[in-house]
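Several structures are given next for inspection.
Since every read-out is calculated from the coordinates, none of them should be taken as a lab result. Everything quoted here is computed from the prediction, not taken from an experiment. Cβ atoms are built from the backbone, for glycine too; each structure is taken alone.
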Structure P
Amino acid sequence: MKREFDTQKKEYTLSILVQDIPGVLSQVARLFSRKGYNIESIVSGETDKPNVTRITIVLLADELMINQIADQCRKLIPVLAVKILDEGTSIQREFSLIKVYAADRNARDEVIQMANIFRANIIDVSRETLTVAIFGDKEKTAALTGMLADFGILEIAKTGTIAIERGRSTIYDDNKLKEEYNYGKNVL
């Protein structure tokens, strides 16, 4: 029986564990490029295991596309595990630095109050600017950015999305698929 896939495009988050070797991030990114997928966000960082890196990729895709690209990622030699993270069962956050124009004391006070409401931090102050650091989901960051726009945003620097599953589920739970692909890799 043929499975029906949802053809509605939405943001998906892929979590990929890879061997920490030179060029692995480029190799994974090239796979997305060759398939014609646009990466919305990509973040790479160390894990609890030595010589293993976690890459988190957010892309706009439909259900068939995300399953196909996850399968293609699993076939790459340095890839150890791939998991499609569901928004409802994972925690997804980003970090932003927002430099805001605040020329007078009243403007600075208002920006500081807004930062406090959003549980953000003021990390740099000058005579005419404040730099706000915020960590949270995309909606929270977007809301604060919208409020600060009235003062004049001079610059924004953002990380991409980082994500991890809620509860006891981990990326390591997907062992059957990982072992199937790794068997083929090791036989070559």
Structure Q
Amino acid sequence: NQEAFKAHQELSDLVKVVKGENTSLTGRLNLEVYVIRQYFQQILDYANANYIGLLTDNRYSFVLSEEGRRARDHFGLDINVYDQLTGSERSVKSLSGGETFIAALAIALSLSEVVQNTSKGAVVEALFIDEGFGSLDKEALTKAIAVLEQIGENRMVGVISHVDDMKEGIAQQLAIIKSHDGSSRIKIVDKG
């Protein structure tokens, strides 16, 4: 039956698209990765508009890598940075330790905002950032603290750090004080 064959062919083509097997329509991108990629692009767009430029003196912006579209590769979620100084795009793997931390911070902060701003999104009332600040130079650390203070205006931001400059810049702290016997106690510090 011609109609049954046509219906079967249409369903078969749809399955190929969903699996990412139809290169003419999806560039070998399966439906799951396609949907995730769309959300990820929103996160990177938010990071570009709100954080990464501020934290890097407008040197970097995020882009999703287009590599892997060739041959049998499945592409989708690799991040590159566009470097304004060199006018070129490169992998985030080429960033220094401090730059990597700044990039990760920008993406994490943007993820919380995008999740919160989606319809039925969870309200993110608190963010905790664990270390990484030791990899920043003084200027980058100052910018990171300023961004965290800005975010802290409408939610609680907790920072876990051993960096003295970080400790000096945070007004309200819970300090963990180690004793000689191996025990520890919590000390509340309010510089405000």
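Compute distance in nm of label points 7 Å out along Cα→Cβ at positions 105 and 161 for each of P, Q and report the one that scores greatest.
With respect to distance in nm of label points 7 Å out along Cα→Cβ at positions 105 and 161, the highest-scoring structure among P, Q is P.
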- Given a value of 13 for relative contact order in percent (Cα under 8 Å, 6 or more apart), point me to the structure among P, Q it was derived from. Q
- Query: Thinking of P, Q, which structure, once Cα extents along the principal axes in Å is computed, gives back 67, 39, 34?
  - Reply: P
- Item | helix-only ellipticity at 222 nm (-39500 (n - 2.57) for each DSSP H run of 4 or more, over all residues; to 500) from the coordinates reads -14000; which among P, Q | Q
